[in-house]
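Several structures are given next for inspection.
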Structure P
Amino acid sequence: MEKKTVLLVEDDTLVRGLLVSAFEREYNILEASECSEAAKLLCNPIDIAIIDYVLPDGNGFDVLKAVREVKPDLPIIIMTAYSTEGLVIRALRAGAAEYVKKPLVLAYLRKKVSDILGGKSGENLTEYLGVNNKEDFLLDGIAVFIENNYSSDLTRDDLAERVGMNKYKFSKLFNDRFGRTVKSYINEIRVKKAAELLGNHQLSIWYIAFSVGFGCVEHFDRVFKEIYGVAPKEYRKHATIPY
């Protein structure tokens, strides 16, 4: 199935980068950091627009107006740190499909986009609320980035740089947010993916270890056993995942 396209208009480089990371696996992304850039992209096929309210050369309503002139039926989500009732009403009256308050909750936003593009109503989304500041959003974005790139060479320093933090602050905030170290979090994701692959007996344990990001089988065996209580070979005997 061909990917749908998201127009993302956000001037904060860190926020935009993490939003791209969160959506690029499922959607094509068109990026803009200001109104004028967004206007130039409207000639492309677009399925939904996510637009920040505050932009360097205007605001989200300027983009919304430009979109409506070219694509009157395009679903639009307005993002903003301003939460006055008047602004919400203005956004909805201007034709926005949704108004999302910053700091963003990535899981909420992803679910909302999925529901809008899938024609769902989008109810029962309150479970995703729970981000109190931009740092929480950045950390949640890194969690999504890890989920999407677990097989790559991920290091704490590189991840910290991606969100503009020094490695010590990043380590502390990550541990506070997720209750484990960055390394442990990455290993858990990798081992979880490996456990899914072990149901396919045509794949060697060596291949699985390397495909999920481990540099050697011995390290993979040790981490897998720490998490699942048995070695990968033993786990495979009882795997019932159909392939």
Structure Q
Amino acid sequence: MNREGDRAGLIPDGLRVVGARSADACFDQADRFAVGSRLGTAQLGIYSFAYQHTLMALRRLGAVAETVALPVFSRLQDDEPALARAYCALTRVWALVVLVAAALLFHLAGPLVSWLYPDRWAEAVPGIRALCVAMAAAGLNSHPGLVWIARGRMRLKLWWSVANLGTMAVILAVGITHGIEGVAYALAARSLLATVVAQGITRRVAGVRNRDYLRALLPGMALGAGALALGFLLTA
């Protein structure tokens, strides 16, 4: 066993992980930085309130999913069919939870805010609803980077994180001109585009077929659409 060689090989991958995490950390803060610097502290407060109840909650849930899924994916790294099935299983659960939650929160945002918080936070309700759209778009993308890491594609993960940060800067420059809601819808558009590209990469890296991925999304999409439609009927 060449331990020196193994140890040397860890250094480049370690640096790539650090680079990817650094880019991801900047990515996570970019929208709030843009709102605060361009729209002012008052709008940042409203956006942060809406963000805490939507995308921040989603990211906390995502951290739990990553903690559970990455060890599973790593054990299956040499069994491509099993890895693809595990990824589709995560996709199914993730989409089901996130899409239904986004649909329900879209309709319940107003009553919940008025019930739980002082009247001054009612101004955040449109932002919460707009971020629910971004939340739903993110629900279609079930952590493909975990599969890439499990397959040892650290370089790919690094460049993906850097590209994510770059596209976020561009999309925010467009969305910020339309205020908080413009930022939210810009995030949704970026998430949908990223999902399409990431799935194409995951198909090549781990053999996840597009039809299996779409089949995994169907329960969440159906229930989410049903919850959204029911909400519109009840409030009509």
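Values quoted throughout were computed directly from the atomic coordinates according to the rules given, and no laboratory measurement underlies them. This one's a predicted model, so the numbers in the text were calculated from it and none came from an experiment. Cβ atoms are built from the backbone, for glycine too; each structure is taken alone.
Structural remarks
- Per distance in nm of label points 7 Å out along Cα→Cβ at positions 134 and 206, the highest-valued of structures P, Q: P
- Set P, Q, criterion distance in nm of label points 7 Å out along Cα→Cβ at positions 14 and 174: the highest-scoring structure is Q.
- Origin of the derived value 32 (relative contact order in percent (Cα under 8 Å, 6 or more apart); candidates P, Q): Q
- Among candidates P, Q, the computation of distance in nm of label points 7 Å out along Cα→Cβ at positions 70 and 214 that gave 3.2 used structure Q.
- Origin of the value 66, 39, 28, where Cα extents along the principal axes in Å was derived from one of P, Q: Q
- Here helix-only ellipticity at 222 nm (-39500 (n - 2.57) for each DSSP H run of 4 or more, over all residues; to 500) was derived from just one of the structures P, Q, and that gives -15500; the source is P.
- Top of P, Q by FRET efficiency 1/(1 + (r/R0)^6) of positions 22 and 198 (r between Cβ atoms, R0 = 25 Å, to 0.05), largest first: Q
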